[in-house]
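The following blocks contain the structures, represented as structure tokens.
Readers should treat all values here as calculations from the given coordinates under stated rules, not as data from a laboratory. Everything quoted here is computed from the prediction, not taken from an experiment. Cβ atoms are built from the backbone, for glycine too; each structure is taken alone.
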Structure P
Amino acid sequence: MLTTLKNYLMRAFLTGLSAVAMVFFVALLIYPSLPNIDRLSEYRPKQPLQIFSSDGALIAEFGEERREYTSIKTVPQKMINAIIAIEDRRFFEHPGFDIIGVIRAALKNLTGQSHEGASTITMQVARNFFLSSEKTLKRKINEVLLAIKIERNLSKEEILGLYINQIYLGQRSFGFSAAADTYFDKSLSELNLAETALLAGLPKAPSRYNPFVNPDRAIKRQQAVLFSMKRHGFIDNPTYILALEEPLNLRDSAQKRELRADYIAEMVRKTLYAELGERIYTSGLKVYTTLKKKNQRVAKQAVKNGIINFISRHELLPNENFIDLNEKSFQDDKEKKQYLVNKLRLIPTYNNFIPGVVLEIQPQKVVALLKNGKKISVFQRGLTLLKADLKKENIDEKIIKPGSVIRFVKNYGRWIATQLPEVEASLVSMDPQTGAILALVGGFDFHRNKYNHITQSQRQPGSIFKPFIYSAALEKGVNAATLVNDGPLSISAKELNTNQAWEPKNYNEKFTGPMRLRKGLALSKNLVAIRVLRYIGADYAQDYITRFGFDRKKHPPYLSMALGVGEVTALEMVSAYGVFANGGYLKKPFFIEKIIDSEGRKIKNSSELMNDETPRIIDPRNAFIMTDMLKEVINTGTGRKAKRLKRSDIGGKTGTTNDLIDAWFAGFNPDIVTVTWMGFDQPKPLGKKETGARAALPIWIDYMEPILDQYPIKMLAEPEGITPFKINSDNSLIVKPSEEGFYEYFYDEFQPQSNAYFMIN
């Protein structure tokens, strides 16, 4: 027996010696051909493109890798200790490799046994920068030789710095600083010892020990790191015990994002990619947009509210899905719950519209299980959409049954039963003094529909286009007091140069007779707008509206132009209304405030990224009078719902296209201009009474109400060259100061010459 043992040990020794000799011989051949390691001393990691709001909230990251470069001098000692303890406890003593470990790994690879790495930190650096991850003897020899070469050229601190910044730690995170942010939303210096140990345990198997995916495994690995730190004298036993009990404050989600603004993020990405190409994903650029965090959050909620309310006003659609609650037997309720949750997890969530399966139905209550495993009860106020269906007595006629999969959304603390919308809505808000975009919501949910309804969607503007026709008319001597006949109108085929005559109608198909231009705009009278356009000439109007940035080709010079039958984007419209808000200047919208490189240097700012030319495109008198007229829309007209804001400085206009296909509202004061829209991607009627006032205006109000609180009431200054005259409200005749009436402004060159004021018939 003893002889056998001696023989075994001798064979093992000779095998090991042979292995060493072979490795040494191969090393002599390979070493001269090893790659140049000079680039390690100039190492700069790939860093993603980061996009922020103007006030520093992270909106998005683009790039395959998340990195935050950290100097070794700023890495906390406990982080270094944890790494050394678990990965390479002799790091500061060895020459770059552990000879015993390498021999052991080589023997196992040669004999076909399980692979072993025995990699030191230096060897991991060599592999990460220069080698593949294949587990072969050749790769291992190259790894050792590169480690030796690295150790000869770099200090231990430099090597450790490379490791700390380069190692992959899961969730697209490279380096411990990025991982600290990804998993804990902290910097390295803010981590407690328990959190530090968890990160130190990730390099061995980032996926296996990912705390988001495998929390139990992650904690066991963390405990192993802490034990290794105690064993090797980095911490004492009381510290070890305390660290085991310290909380792991994981962020709620793997996705770091302080602000949801996917549409603007994509706009930034496309803009930079067009200029810089693929390197935007690796060069560590930080882009600060013009968005304001509060504005964007309020805008998203406003659009969401508008869509929820629209859904509640319309019919319940068929079930999105159905799960047979009795299709299989379960041991207990816990097993059944897990089965249902697993089914629901296959259904994506959009804009916090969470899929849930209906468990129980009562006339005024619905019980459901959500995708996240939460059981909820929805009561009367949250069941508006289901109200008619719940009243049905015949179960076969009901759409909603136990097992139905519908959507649930929590709005202002209350659960609402709803469904994914077919309709889309959007909002864009701009500073009219600069052109800076303050908020932009391009649709219901970017991940469901990436089509940007602010920049890409060309839609008929309807009546929100009328102010530009009236603005043109002011330059032709027409004024707010001009009488215009709101009566039946038949335009001959000859005049139209078509095959048939045209008899336009108002929205309500009623006629009022002669009315002041101001009132015609406030009530959005189609016949008033058409007669005004007919009076000033469609060709002239077509030329005039191009001042506001509209494309002439998309607004043919026909009388129907007065009804907004051309095509515009919401971005064009917010810029155009900004002209009224700022006194006559066309401000080109921009959304990038500044760009900072990975070294913290500002490489571009808004002055370079926007068009500095801000021409005055209309007479300040025109802007003043139009603003005053648009205030009337809110005071007495179709926008009067906005009176609840109790602001004397806001004006705006509703817009509804033919057959109720598009609903709009555009409104402003001197500090902010906002446009909202609602419609279907495949144009079809929104439904009965779904006008701009009903569908789009509430979104505008929900957004503007909290935002306007930060702005004091501000009026446009009265420009030179206009004179007020007191006008009779019924017939627009000039009256004496002592008589009843109201004041209307006139251009000095178009002052009325007598008591009689003209009418457009």
Structure Q
Amino acid sequence: MTGGSILGNRVLRKEDPKFLTTGGEYVDDLLNEPRLVGGLHVTYARSSAAHARINSIDISEAEAMPGVVAVFTAASLELQPVPAAFNPMVARTLLASDKVRYVGEPIVAIVTETREQGEDAAEAIIVDYDYLEAFVDLETSMASSTHIYESAGSNVVFDTTALGIPENTGDAYFEGCEVIVKGRFMNQRVAPCPLEVRGAAAVWGDDGRLTQWLSTQHAQGAVAPIAAANGVAETQVHILTPDVGGGFGAKIGAYPEELLLGVIAKKVGRAVKWRETRSESMVALGHGRAQLQYITLGGTKAGKVTHYQLWAIQDSGGFADMGTILAPFMTRPMSSGVYAIPNIECRTTSVITNTTPVVAYRGAGRPEATAAIERAMDLYAFEIGMDPAEVRRINLIPKFLEPHTTVVGQTYDVGDYETALDKALQVADYAGLRAEQAKRRARGDVKQLGIGVSVYVEITGGVGNGESAKVEVLDDGRAVVYTGTSPHGQGHDTAWSMLVQEQTGIPMDKIELVWGDTDLVPIGTGTMGSRSLQQGGNAVFAVAGELVNKAKSVAARILEVSEADVVLDKDRGAFHVVGTPAVAKTWADLAVAEKSTGGLNHDDVINVSGATFPFGAHVAVVEVDTETGKVRHIAHTACDDAGKVLNPLLLEGQIHGGVAQGAAQALLEEVMYDADANPITSNLADYGFISAAELPSVTVVHMETPTPINLLGAKGIGESGTIGSTPALQSAVVDAVSHLGVRNIEMPCTAERVWQAIQAAR
């Protein structure tokens, strides 16, 4: 250990033995939960039409089928329209009633004795539609007089002009620039694809309270919408979150299928369960990204960028959900990236289409901002004939350890972007790679080398101003930690145990973590936006420190000395008077002494002063077969600065996972629809899901620039790998064939697209 501290060391994950042996317990595994024994199954019949009026719904055949207990429509449940949070003129019922607006929208809820019976009954539901024009293309939807929500008066449901931000001024903005480059880029729609699909269960207790189990990233956030859907007070709702098999942002909010379970359980008088299939998940779980970008960049022939203009058109999908605000509130503030560009205009427009609603997805608007400016930088470098790494270096914001406010008004905490770039280039052997690339080009090799560079900054911990924590010591000296964050793969049990051990001396194996139970942890903002360590961990660290102070007071009383004379021997987990270690009181002793007064514990909500801004640089290396277009990702270097590192093993795991998802978007993943908005990638046979076979070993370069925003000096790391890797990989693919005249290849850079780009350039 470093200086006697456990912090900063490579500590193995406490969680792993369970997951690698007996396995986790997910919502669908709650077979022995007494309250769910004998529960019924809910199946949702979904829309097969992308945009249509519902003339009638025939449920008669389904009602008569074996095992069917009940069949519900919006009318029979007397559902009322629910306005969208970000545009109240857009509203829908939790089951479609008058219209359907995307394939996969739930229309009918079927309650059966077994799950298989529900699947059979769903096929017997007959819906009579009047088909309407369906929109997949964003610009077509924007311009159309056919409105997906008539009450909204437009398919544009949010625009930055509503925030008082003027429209971009156009080409006149670049008057006087020596060099101007333009681009139209699509940051394509992707599916989050958590390994555990959505699931939920609900039961009403004899006390009139609703208990609901959810696979969610934010148990506390589900209380209010579920209470509203059931017409009860929030105190009447108890949310429980078992193990969660991935979320990536798509499991932050409560979906209609989950909101209705309590209503259905009350109607049938029994517990009910629901679990979607993978095919349902692909069309009904929210999608990510889906942003069309128009960029213009202007500057000097010497490489100095002076003007940047971005118009981001965000696809909201079939409802004005989280996706509606990704561009205005996440992409726009980060539009300048790491660059000191003196003049920036950024407009965003959010548009409804007849596709699955867009939600938060790993990075949520920030990867889109990085992708836009990084692709713009590449175009600029090509145009002036300068190395793309050098163009970036010329325009980087100089190192700052005090807050820095960008032209678009975002204040970064700390930054040292040039050092991150230098470290990544050095470790990747950038000069050697360029030399090898030159040799292959000179020989006319079929397989060409491509090198892509990206430098990024992102915002993390911007959700919520703090987090709740409680640490309790039991009679046997064990500690229980209650946290308002929610783990779903990040390693909270390990990290929070390290923090408590550091403060208290209680060994990690004697520390238990409690989360996702709104009765035990009523206040919490969950896990999203890379907030867990810098807010949740920060709260645990602070509360554990205060618990030590409280324990010193108890020890002083028992030992009959001044509190100032009491010290904690962390190696022994015991309190004693300075200079007399032989007479000591353990944590267990103090817990027993405090039992009659409420126990030895401390809880608080610990606030932070703002968000943090992790940064870094990635270098991606690909090999492209110029005859077939096939891309092979052969090397990747990631330098990601997340401030003070708690556990390098956890950090590297997050970076590796992030790079994998970023590479997947760059090379493989795309949710696709046909011209009538029918999904054509609705299973993992058709959707380009990445595996280890498509990935190189990722070289992680450590860099720590602590932030002053929290006690730990930590910034978020959960999304960084995704943000840095995607534009680096796309740039690498374009770079491999840029000598043939190729300037852009849309993501995903599939073999077909690469081959077509080569042919078009020739």
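Structure notes:
- Structure from which 11 was derived, relative contact order in percent (Cα under 8 Å, 6 or more apart), options P, Q: P
- Among candidates P, Q, the computation of helix-only ellipticity at 222 nm (-39500 (n - 2.57) for each DSSP H run of 4 or more, over all residues; to 500) that gave -8000 used structure Q.
- Of the structures P, Q, the one that 2, 11, 17, 17, 15, 13, 10, 7, 4, 2, 1, 0, 0, 0 was derived from, the read-out being P(r) over Cα pairs in 10 Å bins from 0, in percent: P
- In terms of distance in nm of label points 7 Å out along Cα→Cβ at positions 244 and 428, the structure with the greatest value among P, Q is P.
- For 1.8 (distance in nm of label points 7 Å out along Cα→Cβ at positions 524 and 644, calculated) the corresponding structure among P, Q: P
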